[in-house]
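The structures considered in this document are given below.
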Structure I
Amino acid sequence: MKRIKSGGIFEDKIGYCRAVVADGWVHVSGTVAPGDDISDDVATQCAAALSVIEKALTEAGTSFADAVRVTYVVPNPADFEPCWPILSQAFGGNPPAAMMISSPLIDAKYKIEIELTAYRAGL
């Protein structure tokens with residue numbers, strides 16, 4: 001088993017890591033845009049969260065093409081649609097199973113959180 005940290009502010013405070021690799025599975029924790037200076041634009045936050053996820057997937061030896069499941073959490077359901085083109089571009093011809101949930105996040109400044117599971121045999 002391999003644990004991947006990204007240095008996010010909540011990892012040590014809450015006690016989790018960005019991703020865990022086990023038996024070919026890569027479980028990526030819920031991810032928001034990093035840093036203290038967070039854009040108020042949901043699409044910018046979405047792209048930033050995907051960048052953090054992509055780094056974790058790369059470190060795990062996989063990519064968005066290996067994603068099998070993704071969950072999006074947005075406090076305001078109307079904020080999800082502006083993210084669609086970004087998500088479509090990230091997953092391309094390999095779209096995962098997906099679900100969107102509307103719920104408050106840990107801080108009101110966050111407009112989207114993304115959790116992802118990927119699989120690649122041999123990891």
Structure II
Amino acid sequence: MFEWIPGNAYSTVVTLYPNNFTLNNTAATYFNDVRWCCIGLDKKALKVAIKPIAKREIDLNLVPLDQLHKVSIGKGYARISNKLILDEIAALLHKECNGIKYNATFDEKERMLIIDLKESS
């Protein structure tokens with residue numbers, strides 16, 4: 001009898017590199033219609049939040065411009081570059097962010113992708 005192995009084709013994964021966050025295809029779908037985001041860091045809970053920001057929110061000045069980060073959409077992925085934040089995360093984790101993969105969840109109520117830095121995949 002075969003035992004079916006769970007796949008990861010639909011897993012929401014974010015990979016941390018020294019200069020950027022790379023979101024896999026599933027994670028990137030939450031950013032398909034936006035080109036900007038806000039990034040929050042909860043140092044006590046060791047979590048990162050990435051919140052998609054719609055153009056309308058920017059036009060209505062609902063988000064300070066100095067809090068915006070560019071989302072670059074590729075074929076099957078999205079990338080958010082910010083070396084300063086990744087350096088801060090590396091210092092917090094006491095290890096380099098050099099291709100570390102983390103599972104993420106999308107909080108529908110708060111409309112943000114949550115990365116739990118305590119659980120690398």
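Coordinate-derived values only; no laboratory data. Predicted model only: the values in this text are computed from it and were never measured. Cβ atoms are built from the backbone, for glycine too; each structure is taken alone.
So the values come out like this:
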| quantity | calculated |
| --- | --- |
| Structure responsible for -7000, with helix-only ellipticity at 222 nm (-39500 (n - 2.57) for each DSSP H run of 4 or more, over all residues; to 500) calculated and labels I, II on offer | I |
| Comparison of I, II by distance in nm of label points 7 Å out along Cα→Cβ at positions 39 and 63 - largest value held by | I |
| At a computed 2.9 (distance in nm of label points 7 Å out along Cα→Cβ at positions 7 and 103), which of I, II | I |
| Per Cα Rg over 2.2 N^0.38 Å, the highest-valued of structures I, II | II |
| Value 2.7, calculated as distance in nm of label points 7 Å out along Cα→Cβ at positions 47 and 71, assigned to which of I, II | I |
| Origin of the value 4.1, where distance in nm of label points 7 Å out along Cα→Cβ at positions 55 and 95 was derived from one of I, II | II |
